[in-house]
Structure I
Amino acid sequence: MLGLKLPTDPRWVNIVEKNIEDILTDHAYCEQKAASTAISLIVSFPEYTKLVTEMTALVKEEISHFKMVHDRILAKGWVLGRDRKDDYVIQLLKFFPKGGSRTTQLVHRLLYAALIEARSCERFRLLSEELEDKELAEFYRKLMVSEANHYTMFLGFARQYGDRNEVDQKWQNLLDYEASIMKNLGKNETIHG
């Protein structure tokens, strides 16, 4: 369903289990960045009314997810750690050339967002199935459903605002590129890396 070309090595969960504090911190920042992305789309493309409406709802949802993760951090007696660079996103954002028409820029941003949400969904599924902490596994199962909805929403908007055939070709090319990135990731206690 997600279309990812290279699944995460299940051994990634072993790394996560040894570093729950780090993964929760990284996850919290991923939710904050997702809210920021939605705000950025509103600011950059205010003329797309349906997009603005959906992004407004997404900001609320993503910031509520941030709170949920932060609450889990606090419940364990920890504090939110510092944000770290996301090598996955840094590498991913190199794929599409800069510039182009506003529509092209919008489509590219929507495709990036769709892919990030798809990979998050895939990682959350793994955590929901493999974590020994059953409460945390259930937490990730619930979030997995949200990520899947976000993925389909972003991809749907890209297809709506761009030429469908061109968007689908770009999507496939981006999926191939993402698979090449993933070959060198999955060794850290981060949601994407």
Structure II
Amino acid sequence: MLGLKLPTDPRWVNIVEKNIEEILTDHAYCEQKAASNAISVIVKFAQYPDLVQAMTAIAQEEMEHFGLVHEKMLERGMKLGFERKDPYVNDLAEYLKQRNAGGSLENQFVNRMMFAAMIEARSCERFRILSEEINDPDLREFYRSLMESEARHYTTFLNFARKYGKGIDVETRWQEFLAFEATLMDKYGKKETMHG
């Protein structure tokens, strides 16, 4: 369903298990950034009432998830560290900037939706891996509970790209973006971060 061309190396879970505090901190900030992204989409594309409604719901849900991750950390005697950089996200943004830069508002909109959809797709895949492979039963259940919402967000963003990107071949552009994202997997999946 996600369409990702290259799966995460399963050994990523072994790296994660060595530093649970790090993955939870990174995950918390990923949720916060996703909420911020949804809010900025509302600000930039307020002309679409259905998009505004969907982004409002996503922003609320992502902040709720941030709270759940933070609570999970507190239960374990951990503290939320400082925000981490996310080179994976920067690589995706750079690709879109180089390939489909500027242009019409429609073009910018499709790029923004595809950008968010890709991050949600990879996050969903990572949540699935954690829900199946991590040795911690509590975290297995936790990531299983979050996985469905990531998949829902992925389809929401992609569906909006298709709906309002009428003058753009969204399907071709999405397949090209998926192919590029697969090339990144040689670099990532080696750190105890959600996309690293």
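What follows is calculated from the coordinates using simple rules that are stated; it is not laboratory data. What you are looking at is a predicted structure, and each value in this text was computed from that prediction instead of being measured. Cβ atoms are built from the backbone, for glycine too; each structure is taken alone.
Hey, distance in nm of label points 7 Å out along Cα→Cβ at positions 35 and 147 derived from one of I, II reads 2.5; which structure?
Details: I: 1.9; II: 2.5.
It was calculated from structure II.
Check the numbers for distance in nm of label points 7 Å out along Cα→Cβ at positions 91 and 115 across I, II and tell me which is largest. Display every interim value, and only then the final one.
Numbers: I: 1.1; II: 1.7.
For this comparison of distance in nm of label points 7 Å out along Cα→Cβ at positions 91 and 115, the top structure is II.
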